[in-house]
Structure I
Amino acid sequence: MRLDLNLLVVIEAIMLERNVTRAAASLSMSQPAVSNALRRARALTSDQLFLKVADGVKPTARMLAIWPELHRSLAVIRSSIAPEQFDPRSDPTSFRIAITDSLAAEAVCGITLKLGAVSPFARVAFSPHTNLGSLEGIERGTLDCAVGMFPSLPRDIHVQGLRTDHYVCVRRPGHPLGDEMSLEQFVAASHVLVTPSGMDLGVVDGWLSLHGRARTIAAVVNHFTHALRIVAASDLLTCVPSGFIRGHGQALVAQGGLVVSDLPFEAEKLIYKLVWHERLHTNAAHHWFRSLVAGICGGNTVL
């Protein structure tokens, strides 16, 4: 059997994009050429590999079975023939990253401007972040790295600690709770929960659960700016990382005269992490980009 590596590259692109047209664009090929390569790959494997669905294609069971080793092998081949040295002044590499909402407002701008200044031919694409979504993207290869909190990580994922933070409580001026707030008052109040996925509860609710408590969640939003605007116009409370208040949220706090206070209990610290897959660990361009990201997103020393 003669194996054409170009077929594997096409299969990889379709798997990453889940759409033949987008795969063709990513490979700078015509759609008929990609479709022809897919037909040859199907004949080679005696499997359909991809089935049509409403918004593109989905992999068959056989494709899912061969994907991890195929993707890893292509990454090894690329790494073995790639230049050992990376020159950011001339290299046109594209980077794909997801950054958690509490850092994104500052980090997206900082990374884009820094990359443009030191690597004028490079390109960066940002994606929405959830812990699960970013890990899936890194595993699939649609993301190169991600910044988030990631309470647990697979074995083939590398991690670098960036900074620590802690939650504070925010409420409107003149709130019935006044200046002081007990644990009982905190639990009895209604809250706006911020979670990118719409499902995760996080550090505050984890601490409460461990101590046999639970708070009332009146609304779940995906962005901290939304939560601050809601509490400014209601009696709801919200919990926000203090670094977000000092950064992007500072203008909203000042504009609404919002009251920021420590939580009435000692919750676990937040640890922001930069994560990436083993297949990109030694790649010179991506190593350089991760250093740039760490420089922008890093803060106080991780404990």
Structure II
Amino acid sequence: MALAMGFDPSYVSHMESGRHKPSEEFARHADKALNAGKAIWRRWCDYEQARARSRRPSTIPPVPRRPEQPYATGSALVVEHDAARLQYDGRYYRLTMRRLLRNTGEQPVTRYLIRISVDRYPGNPEQSNVHYRTHPLTWAELGLTATCRGEAMRWQAKHDRDAFKEVWLLFDNERGRFPLYPGESVWIEYAYTVGDDKWGDWFQRAVRLPTEHLEVQLVFPAALDPVVWGTETSLTAEASPLRTPPVCSDDGELRLITWTTSTPALHARYRLEWRFRARLEATQNQGEFR
């Protein structure tokens, strides 16, 4: 359901359990994904009208809701720098994520949650579902590795689905523990590989923790003549073009496309998409178009 709607699975879970109030955007996407003929959206309108009628003036200011933290009580992580490098060699995508984490809470952090989500056919949920049921994403092909302070990090699977994984990176290994204590900052790095038969021509970054700087770099063979564009959206706003353009440069036979932003909004999503013009021309010359 989350894949079809373009939302994070945890957010959809909050809606289903009633822990969060649904937004109009959520209602519209759910209506479209389930082909409900606007029944879900109309239900949302009824819900909003009922809430408006039940509101009463109050002089007591509302208690601010703390952002959900999937970590120990008293911990509060801030991402000082988030850098993603996605490299494609013509057959495989290799994603390397580097994050500078700061513990602004009162308790040590002993694990960090990451998500791996792929979609070969983002415009066709049914085709994607069939594709991953037949060709599920496996741990063996991912070859997930993670390090912190020069030490390998153990990891534990939290969710294991055909096209979606959630993983706890643990601040420990067989030689000992190295938790992130209050006031400390540390770089972590993790990487995995996915074949282009399971990775579509897009890459999305979702801001789930307070982040100070976000960077994405795409590295493609220059011979493929890649063209890249991007959009940004949030839980309350429709998709719009990135406010700043990706910057392109060549390094030998590689083409580097870099995009950065500072202090992105919490829950914002940034999506980069691309196509390889040389590959399209080659398939067209063979009488095909993909």
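State the single structure among I, II that was used to calculate distance in nm of label points 7 Å out along Cα→Cβ at positions 111 and 143, giving 2.7. Derived from II, not from the others. Of the structures labelled I, II, which one yields 18.9 when mean count of other Cβ atoms within 10 Å over residues 135-142 is computed from its coordinates? That value comes from structure I. State the single structure among I, II that was used to calculate helix-only ellipticity at 222 nm (-39500 (n - 2.57) for each DSSP H run of 4 or more, over all residues; to 500), giving -6000. The value was obtained from structure II. Using the calculated result 18.6 for mean count of other Cβ atoms within 10 Å over residues 127-134, pick out the matching structure from I, II. Traced to structure I.
In terms of mean count of other Cβ atoms within 10 Å over residues 191-198, the structure with the greatest value among I, II is I.
Which of I, II yields 22, 15, 7 for semi-axes √(5λ) of the Cα gyration tensor in Å, for residues 87-150 alone, as computed? Traced to structure I. 76, 42, 32 is what came out when Cα extents along the principal axes in Å was calculated for one structure; which of I, II is it? Attributed to the structure labelled I.
If you rank structures I, II by distance in nm of label points 7 Å out along Cα→Cβ at positions 7 and 247, which sits at the top with the largest value?
Values: I: 4.7; II: 3.7.
Largest one: structure I.
Once mean count of other Cβ atoms within 10 Å over residues 31-38 is evaluated on every structure in I, II, the highest one turns out to be I.
Between structures I, II, the calculation of relative contact order in percent (Cα under 8 Å, 6 or more apart) yields its largest number for I.
Laboratory data are not the source of any read-out in this text; all were calculated from the coordinates shown. Please read these numbers as outputs of a predicted model, since none were measured by experiment. Cβ atoms are built from the backbone, for glycine too; each structure is taken alone.
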